[in-house]
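Heads up, there are several structures right after this.
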Structure P
Amino acid sequence: MKVESNVHSKNMIKFAQENEDVLVLSADLGTSCEVKEFPKVLPEKYLSMGIAEQNMLSWAAGLAREGFRPFLHTFAVFLYRRPLDQLEMSIAYPNLPVSLLGFVPGITTPGGVTHQSIEDVGIMRTIPNMNIFDCGDATDVESVLQICKELNAPIYVRMLRGEMPRLFDPKQPTEFNKGRVISEGTDITLFSSSICTEEAMRATQWLKNKGISVQHVHITTLKPFTDPLVVESIKKAKYGVVTMENHTVIGGLGTAVGEVMLENQLNKKLVKVGIQDEWTHGASKPYLMKKYHLDAASLIKAVEQVLNQELNFNEDELEAIRLEDYDRV
């Protein structure tokens, strides 16, 4: 597994150079959202909107009506909490092609409750015309700008920044509303998203060593949620289904999978791994993932719950598993 850095910074410049109608809007967080270099290269395509997100969303709506393709940059939480009215009435209602790039989603920031978007997917899923994409690695980040262009509709992106893993083959870009099969199996079906997929890959390797067969699917598109692969994978599970997400267990990936199971009358056990119905604290990402049970060890415990048996979990065995030699999919 390779670690990449500042993936979006280079990608955004290249994408804007290739697409005349693309504009970058920043809510005074250019450095934090990896567009610090953008105005140095393309100053005529960069609009610094200040700490005024409601105004920025209104501007984006007007620009979209005039034929531009605005890409908004700020922390995820600032794209849907305070400016929700502008988001719904100015962008989603008229179905305008505005791309909302929300950085540091969930517990990827030490900023605490004011900066952690732990309920964003649940809110955004209820908004008509809104699409949701959740990045999990460098390939997802590289793929999403082209997805935004082709979708030509409102889209909310849970974006990663800084150093991130390269879990997936860059020669196979991520597709919208299409999951990525990481491993094939028939005992348990696992759906993971965002930063949880890397942890899930470590856990599934440990489970494989214990003889547990896991159908593991990485999910990037959270709305729409109509990929046939989801139903196909659920049907394969002998014992049940587990979801794992960087979000509360209410309204996000686990809820979406539960809805699919209900609608298709798939009578299987479902265990949701994610933040429970509580506010999270500010701290480092590894600490928060362990504290709020978003790590590989927590996933193994969830699988034990589905199987209704103990697997003699040994944390030293899990720590020995590294993804450096994991084949990219």
Structure Q
Amino acid sequence: MGFNLFKKKSPDKKEHSTKIFSRLKNGLSKTRQVLTTDINDLFGSSKVIDEALFEELEEVLITSDLGIDVTMEMMGKIKETAKKLSTADELKQVLKKELIGLFLNNSVKDNFDTPKERPVTKPHVIMVVGVNGTGKTTTLGKLAMKFTSQGKKVLIAAADTFRAAAIEQVEIWANRSNASIVKHKEGADPAAVAYDSVEAALARNIDIVLIDTAGRLHTQKNLMEELKKIKRSINKKLPGAPHEVLMVLDATTGQNAISQANLFNEAVALTQIALTKLDGTAKGGIVASIASTMKLPIKYIGVGEQIEDLQEFDPKLFINALFD
């Protein structure tokens, strides 16, 4: 049972899809090596499909950071089908099917493919959150470049006023992406920066506002309370905003990423996840683990340093890149 990734498209689109798939495979090379090598080894030397084999497969999946609960659920389904299997390739197809199943109802449309019943709001406000070191500001900058390249007017709010050089970092991305920026001095009230940014966006007919936020405070203030305050401030100026709360997670932190996401979700009600640094880990199963555990859409994945390496997440493309 295979998965047809590419429908018939114009040559340019097909070439673009092939390029994205190639970058994805390359970025996931560490995880691919673990999964494909170990699974092929499981079925080497005419191994019999028995409980010992299942235990080995279970260990491979847990090692990939799929998580114990998700692995147990998958193993139950795989055992039902496994009696009919005899080769590593057949096992891969069953695994692919079950892994893709973890992402059902988890896919997310582009921010601007808005259902008819919910009119498009302009500006579309995206609040970007996450702990320092996850690639939060870099992801925000890459998104700014993605949106401006589509011809959209973008404004970045430098609302991480606590971290040294954070404002300068955002300013570099604003210049690089031809986006506008609203900034205050270091140590200013982040909620005031966010409020002023939305006010400026309304006045300038901006399409998208990207709000950078702190990932750690070097004061006695509580980070989550600060984020709640930013969110309230945005909503006060533009009811219904922020329209997305995107959390950036570092894939190399594994299951700790889920703990982080739970804390932020309780505070500011996350709507989307961006998972970075997948090229730096052999445990790419964390993507499926987060999707299954958090019940939140994974919007973007980062598989390298280049702008093109921040990709919109496609479950089938991702799983095929792991195994093909």
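Derivation of every value follows stated rules applied to the coordinates shown; laboratory data play no part. Since we're looking at a predicted model, the values are computed, not measured. Cβ atoms are built from the backbone, for glycine too; each structure is taken alone.
At-a-glance table
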quantity: Structures P, Q, by relative contact order in percent (Cα under 8 Å, 6 or more apart): label with the highest value; calculated: Q
quantity: Origin of the value -15500, where helix-only ellipticity at 222 nm (-39500 (n - 2.57) for each DSSP H run of 4 or more, over all residues; to 500) was derived from one of P, Q; calculated: Q
quantity: Read-out mean count of other Cβ atoms within 10 Å over residues 131-138, computed value 19.8, structure in P, Q; calculated: Q
quantity: Distance in nm of label points 7 Å out along Cα→Cβ at positions 67 and 299 - structure with the largest value, from P, Q; calculated: P
quantity: Among P, Q, structure where Cα extents along the principal axes in Å, for residues 259-306 alone as derived comes to 30, 21, 16; calculated: Q
quantity: Value 0.70, calculated as FRET efficiency 1/(1 + (r/R0)^6) of positions 123 and 171 (r between Cβ atoms, R0 = 41 Å, to 0.05), assigned to which of P, Q; calculated: P
quantity: Per mean count of other Cβ atoms within 10 Å over residues 59-66, the highest-valued of structures P, Q; calculated: Q
quantity: Which of P, Q yields 68, 51, 37 [Cα extents along the principal axes in Å, calculated]; calculated: Q
quantity: Entry that produces 16.0 once Kirkwood radius over Cα pairs in Å, for residues 91-234 alone is calculated, selected from P, Q; calculated: P
